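Every number in this text was worked out from the coordinates using simple rules, so none of it is lab data. As the structure is a computational prediction, the values presented were derived from the model and not from experiment. Cβ atoms are built from the backbone, for glycine too; each structure is taken alone.
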Structure I
Amino acid sequence: MDIKSYVSSLCKKLVEFDPDIVEIVQFGSSVYAPKYARDVDLFIVTKRKKDYGRYFDLANPCDAPINVDIIVHEVGETLREDLLRNILGAFNILYGSGDCIRSLSKSLGDPTFDQAESYIRGALEDFKLSKEAVDPLDKDRRIREAFDALFHAARIASMVYLSTEVTRWGMVRRMLPNPYAEEFEQIIEKLHVEYFYRGNYPRENLEREFNMWLTKVKDYIGRLKMEVKRRAEE
């Protein structure tokens, strides 16, 4: 059974187990890079949570073709903003109308350049920790997260520039005018997909590569910030 068919069948089983489910949302790498996905992330919205282990066991039988990670959200609960932005970055509605996820998106505060700059600081901190890490797995994780933090800094700055609540970065890219659209597409493909998700960052001259992208992203954010300031003064 292919992944798409498996997930479709799984949705039916989940709704049979929990008739209170109102939405099932697929998000993350299985949406934006299905060819390379190593797992499927599902966000389940239900009127009343059941035992989490039952959801997980249904999603991950012994013969499952791929691992499935599940987040179960009860209607009315609050959701961390960073998690919500992660879900909204790339998602598909598998079951339900999508009204719940749209309602949750309205709870997000307007993005700010301060948030973008916070991600820059996070990238610097992660890269510093990668140099201090002894375990190769810890080092790899920190390096990938450092590059991904630069991507998120550019994404949030782009949203501020567009004055939009849209969080799907594919849509953000299409809404940007050139040259920003082309630059943001390069940031997505290289930092988020190639370096973070696939882990194909340069093993040689790594610090030089990181500093090059750090400079590019800071320059990108700086130009967007100047454009927003100019528009406000007109």
Structure II
Amino acid sequence: MSKLKKIPVIDISWDAEGILIERNNRFLGTVDIPDCDLKNVMVHIRDPGRLENILYPGNKLLLKKRNGKNRKTNWELIAARVKNEWILVNSGYHHMIARYIIENDMIPSIGKIEKVMSEKRFGDSRLDFLILNHDGSKIWTEVKGCTMAEKNTALFPDAVTSRGKRHIEELIRIVEMGDRALLLILIFRPESKCFAPNNIIDPEFSRSFELATNKGVLVHPVILKYENGTIYYLSEIPLCK
């Protein structure tokens, strides 16, 4: 993977390294920040996944200082260390990353884009993008972030996701109604060689995913690397056989 050409996508800065003491709940963690001589500091975690193999006591983190009157914390988690890589664990950047990939023609199957609109409602869901092409076609697009990998296989989800299953079912409905549908999977584990739905953790999502691929929903898993404060696009990888 290191021999692939890296394409810079967006810059994501950080202010200090930290060490995780405890993940208090889905959105809060307690950390020590030796760089600032701070202990037992609360940080905001903007990733609802379990992240059990990433966010564990003693692991190294990258943190961003945040200010605001209505904030409960002054720090936000950006990335965590896995082996020799910093892994982005902040879903607040997913939309920007996905938009860059779409608008810069990194997914040729989309075609010639005329307009990209964010957060468009379809049925009971609000999907991430609606892409309008010059030929008049519409491509409804949902984005998922993947931080779990086992034996070079990227896996999603890492926790049961009824919301994710509903999004997949909406994409299937879109295809059945005659429009195009795309599932863009942002994989932040550069060692991954292929992608698979996580049947062990969420078999219902996996069944919906398999049905979606059979119905013609486009699935594009792409590998991204966080290095020196920049997210890089590396490549697209196939679905596991």
For FRET efficiency 1/(1 + (r/R0)^6) of positions 39 and 143 (r between Cβ atoms, R0 = 25 Å, to 0.05) computed as 0.75, the structure of I, II it came from: I
Label whose coordinates, when semi-axes √(5λ) of the Cα gyration tensor in Å, for residues 95-214 alone is calculated, return 24, 18, 12 (choices I, II): II
At a computed -5000 (helix-only ellipticity at 222 nm (-39500 (n - 2.57) for each DSSP H run of 4 or more, over all residues; to 500)), which of I, II: II
Structure responsible for 19.3, 62, with Rg and Dmax of the Cα atoms in Å calculated and labels I, II on offer: I
Distance in nm of label points 7 Å out along Cα→Cβ at positions 63 and 119 - structure with the largest value, from I, II: I
Origin of the derived value 0.65 (FRET efficiency 1/(1 + (r/R0)^6) of positions 103 and 127 (r between Cβ atoms, R0 = 41 Å, to 0.05); candidates I, II): I
Distance in nm of label points 7 Å out along Cα→Cβ at positions 7 and 199 derived as 2.2 - corresponding label from I, II: I
Distance in nm of label points 7 Å out along Cα→Cβ at positions 31 and 135 from the coordinates reads 4.6; which among I, II: II
